[in-house]
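Pasting the structures in now, so scroll down.
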Structure 1
Amino acid sequence: MTRGEAWLFHISNTLVSATGVAYALAAYCGDPADPYALVNHPLQPHLQHAHVALAPALVFALGVIWTRHAQPRVRSGWKPRRSSGLALLALAVPMLLSGYFIQIAVEPEWRSAWVGVHLVTSALWILATLAHVLRNIPLSARSVASSGAPHIDDARA
């Protein structure tokens, strides 16, 4: 995985996560100033639109990550950070599908169910991403300093 691909993932993930958290706070944690308002916060529709508009960039980045980073490591038996990486893979599917199903659900019960799935898997996704990335920093520094060997993704760059 190249630095550009990593930056694509980190930037898109940060923007989608930030707009998602801000939207959730605006939608579910606020009280509207006007009791007859359709939204809890004036920025709520803008945050929702930004979140939905930015999500395809994250989906694209996940495709790149799968092809250039995750799949080669799964096939090679690479062990470091495998638990957090596999957690990310497992969370990506319900997170992405529930985000899509929220937009197309017609019945209020199904929409509420997909919102619940999306909120839970997205919160776990953010935590797993932080765990995966934060565990990467010391491991990269140790492996390069101790062995001088190139990183598994360096050969693909």
Structure 2
Amino acid sequence: MTPAVCGGCGITVEGGTDGCRAIFEELLARDFSDVRYGRVHRLMVDAYAVQHPDAYCKSAKSLAAHLGGLCCAIEFTTRANALEALRLWIERGHVTAKPPLPAARGAVTIADARAAADPVAYADAVRRWARSAWDAHPAVQATARGWVTAALEAPARR
């Protein structure tokens, strides 16, 4: 394989988009095999997904799950139930429209997380990556905030 640009996040990696996906799978395996890395698993998945929307945010629901997940982690940190409320709200079919996404998806990528030397550095890198991915989506941040707010305000299902 030769180095090529990933069509999602823009890193140059052997195999291009397929090589980037291989790095993602490598980090997934590490997250599941070592709890010290797994602490930021969901954040890592959400950051990767919004930087690779053609594969992971095809539907309005998948975009709401991943972009909304970043929103929960970055802007709703005091609401421990935000992510679960968002999941339930999405499952109930409240998301029907998918807003357009920007071409630029953030300067920090999976390569930064992969380069981290230990679990603490990895968690820091994943948080920077998530923030970069979130900041790259200013035009849809209000929509994501709206999804999370609506989810938190929705009546509990019995």
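What follows is calculated from the coordinates using simple rules that are stated; it is not laboratory data. Everything numeric in this text was worked out from a predicted model, so none of it was measured. Cβ atoms are built from the backbone, for glycine too; each structure is taken alone.
Computed quantities for the displayed model
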{"item": "Label whose coordinates, when mean count of other Cβ atoms within 10 Å over residues 30-37 is calculated, return 14.2 (choices 1, 2)", "result": "2"}
{"item": "Cα extents along the principal axes in Å derived as 51, 33, 23 - corresponding label from 1, 2", "result": "2"}
{"item": "Structures 1, 2, by mean count of other Cβ atoms within 10 Å over residues 46-53: label with the highest value", "result": "2"}
{"item": "Structure (1, 2) behind the derived value -26000 of helix-only ellipticity at 222 nm (-39500 (n - 2.57) for each DSSP H run of 4 or more, over all residues; to 500)", "result": "1"}
{"item": "Which entry (1, 2) yields the derived value 1.4 for distance in nm of label points 7 Å out along Cα→Cβ at positions 6 and 54", "result": "2"}
